[in-house]
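Multiple structures follow.
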Structure I
Amino acid sequence: MIDLFADAPPKKLDTIHESELAVLLGITANKIRLLGRDGVLQRIAPARYSRNNSVLAYVTHLRTSLASSGGLVAADAKLKAEKIRVAAAQAEKLEMLNKIARGETVRADQVVREWRGVLSDVRAALLAVPSRVGSELSHLTAHDIAALDAEIRRALEGLAANE
């Protein structure tokens, strides 16, 4: 049997304006036009589409897109993994804050500041050695004191260079 109406335009009742189709599908009219341009939806007249064919084509398009992206199962697994990662990071942060509050750990910037003060004091004490030794050991010449001072400075510069 030959279908005489196969190529006939859709009935007027089956056509829908792009703005109405957008409301029906829950997307924007611009998205309807883009889907028409991309061949997902078939425009039958300017700004007019077949209601039934368009809904079916859009649902098929969504299924195909979902299947190619791994589907809901993969998306759900990714979301769960991300939530677990965020929860672990929050737990680690809370644990660190608790350790700080209990005094079990200190901030790195506080340690650096404290060590800078200690090392500054050590440097000052070492640089004062030649003059202290010179006042206690009067038999040393100015040349001896200068040699001692130069050697201490060389040692300090060597330590600074290895930092």
Structure II
Amino acid sequence: MIERLISGAQTGADRAALDVALELGIPCGGWVPKGRLAENGIIPDHYPNLTETPSAAVEVRTEWNIRDSDATLILSHGPLDGGSLYTQIKAEELGKPWLHIDLSETGIEQASGSVNCWISEVRPRTLNVAGPRASKDPVIYEKTCELLRQLFRQLNKR
């Protein structure tokens, strides 16, 4: 079902989605701010199919990734805030399906099952993955990787 993963390539959840896509051979890409800027500097060139927006404002990148995907998965530890909350609000405004998984309330296995059920209902071909940056949540990168690996193991069993 999922043919492509996209994200804004920020550190944390976004970067985890791209790394898992590359690891599993899933096409990936997305919109990034002008200058390919992330909190830790310029986004490395080994991430393919990233297109710069005409603006350095992260809100543009967020909105365009939502717009150009079929659905958005937002991962966090705790309630949404900052850019993750903005992602939810924009998805609602654009009429795009979204799912928030609070990883502080559920384990990877249960979270993966919930995402799998949602994927079955929404049937996205392009999935946008979002969540906090690494400086806001130092463990979100690893947890996002674990969840996505588990999810694609489940999806491949179908």
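Could you figure out which one of I, II the value 0.00 for FRET efficiency 1/(1 + (r/R0)^6) of positions 51 and 139 (r between Cβ atoms, R0 = 41 Å, to 0.05) was computed from? Spell out each step's value before the answer.
Values: I: 0.00; II: 0.90.
Of the options listed, only I reproduces it.
Look at relative contact order in percent (Cα under 8 Å, 6 or more apart) for each of I, II: the largest one is in II. Can you say which of I, II returns 0.00 when FRET efficiency 1/(1 + (r/R0)^6) of positions 27 and 131 (r between Cβ atoms, R0 = 41 Å, to 0.05) is computed? Derived from I, not from the others. Given a computed value of -24500 for helix-only ellipticity at 222 nm (-39500 (n - 2.57) for each DSSP H run of 4 or more, over all residues; to 500), which structure among I, II does it belong to? Attributed to the structure labelled I.
Ranked by volume of the Cα convex hull per residue in Å³, structures I, II are topped by I, which has the highest value.
Coordinate-derived values only; no laboratory data. All values reported here derive from a predicted model rather than from experimental measurement. Cβ atoms are built from the backbone, for glycine too; each structure is taken alone.
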